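Q: Got some structures for you, see below.
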Structure P
Amino acid sequence: MNAYFSIIRPNVCFLAVFGVLVGVILSFARSPAIILIALLAAFLICAGGNVINDYYDYEIDKINKPKRPLPSGKIAPKKAAAYYLVLSATGVALALLVSPAFFWIAVFNFTISTLYAWKLKKIAIIGNIADSFLAAVTFLSGALIGMGFLDLLNSPVLILAGVAFLTTMGREIYKDIEDIKGDESLGARTLPIIVGGAVSMTFARILVFSGAISATVPYVYHVFGISYIISVIPCITVLLYSIMLKDPKKAQKTVKVGMFLGIFAFLVGVLIG
């Protein structure tokens, strides 16, 4: 059971749940039951995406991450595929109970996450963009519970989605640098393989730095007040610290911490101002 739990990468799933929750709060959705269903749907769809990602990374993970549930033999590939289908189908079915807009975003996310794991991940930049979009759209999907697509244009959730996109993009490139040995052995064409680790590291740092600076936008443009800027300082500090790290593995883990802190800061901004 520990293997089935670890393969879904619960920390990533909870990050998605927090993203949806922030979007929900920004949209002023009122139904607790609908909100809980939406959060569970987000968790399950993200979990399914993580499982199918490991399924297609089976050969690569034998080299890069041999202790993961699939390459270590704790879960058979066929069982992982069935697990992915159950998780994803349940998540999409629950999304149908939330709202039409939330359902279609869920279907789109499910499709993109599957394509990402199957093909897009191995394509330089395209795979990074796809995964970064999936991280950013969690905030938008939460907002769509209580508002329409056009309402998003005037919502601060767009700023948060932008910050999430930039920082996730940087983190994904860090991960590609970390996984370069296994990716190269199986013919993947990620950015570090094409342009080298040093150039990719610089690009990742620029993206994370841009995300850190973008986190100040809600305060600069008076969307949120002093409570927000105080709360977002730890997020910015952690993100800036990550760009000074030379180890891509440590850098990407540090960026993840910064992302959690950023979500907390936005919650403070929404609830307090």
Structure Q
Amino acid sequence: MKTRILSACIMLPLLLLIYFGGRVLAAGVFIISLMAFREFCACFETAGRKPGRIIGYCGILLLGVLGQLQPWMSFGTESLFLLAGLFLLVAASLIYLFDMERLEPADAFATIAGVLYTGFFPYHVVLVDQSGAPVLIWLIFLSAFGSDIFAYFTGMAIGRHKLCPKISPKKTVEGCIGGLAGAVLLCGLFGWFFARSYFPHCLVLGLAAGAFSQLGDLSASVLKRKAGVKDFGNLIPGHGGILDRFDSVLFTAPLIYYYIAIVLPLLGQ
């Protein structure tokens, strides 16, 4: 437990990226995405797959450049850039299969999935920062880390019923409920003190993002179990690699962005 707490404290300086926002945040997300893609490839290589690393790095670089250009794009142009990037990613991954004697179709699909999972998903952090409600960017991390911490301690204290024993034997139903409650509590407190006009939305997002946070964690556990590895990496003591720490954020960031982009305008905010 001490190792987990110490590692969590080491992660706190990363919150400065959110505070500064803008290019500092975009650069941080870009670097984290590259590191996460490297871990993703290593995990799949352990399982016998051969993701296209160069294709993946170029795809994430394209997203990083797009993140810097977006504030100067006309409305709708950013969507065209993302679609064009997706086309290039899929096309390059399929062309990658021309080495028929060495590669299998699953290698191309692993490449595409890796870029989307470690590049496109976290890119939504930048999109939230550039949205009409950038203050809600804190909910991405409050919901993810709050759900993780409250689920851990609730499960340790009163956990009795296994949630998904084949995926993650230590997770319990009680821990899951505690994690949801913790995410709602932290997001609600944030909304009350720092984003009062969005307070009801903070409660809704706390619950929804708390659930998605746990789904993200379980999804990462499935990938690791299928690959036969305990952690994606060993960069962070007690937490494994970058993906082991940010697997929940990868699911909460898109959810919160699309809530801001779709739901808030429908409600007149």
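Nothing in this text is a laboratory measurement; each read-out follows from the coordinates by a stated rule. Just so we're clear, the structure is a prediction, and the values are computed from it rather than from any experiment. Cβ atoms are built from the backbone, for glycine too; each structure is taken alone.
Q: Taking mean count of other Cβ atoms within 10 Å over residues 59-66 as the criterion, which structure among P, Q has the greatest value? List each step's numbers first, then the result.
A: Working: P: 16.6; Q: 19.6.
Largest one: structure Q.
Q: Taking Kirkwood radius over Cα pairs in Å, for residues 123-250 alone as the quantity of interest, name the structure among P, Q where it is greatest.
A: P
Q: Moving on. Given a value of -24500 for helix-only ellipticity at 222 nm (-39500 (n - 2.57) for each DSSP H run of 4 or more, over all residues; to 500), calculated from one of P, Q, which structure does it belong to?
A: That value comes from structure P.
Q: Turning to a different aspect of this structure: Tell me which structure, out of P, Q, gives 0.05 once FRET efficiency 1/(1 + (r/R0)^6) of positions 91 and 155 (r between Cβ atoms, R0 = 25 Å, to 0.05) is calculated.
A: Working through the options, I get structure Q.
Q: Also, I was wondering about something else. Could you figure out which one of P, Q the value 19.2 for mean count of other Cβ atoms within 10 Å over residues 99-106 was computed from?
A: Label of the originating structure: P.
Q: A value of 3.0 was computed for distance in nm of label points 7 Å out along Cα→Cβ at positions 131 and 147; which of P, Q is the source structure?
A: P
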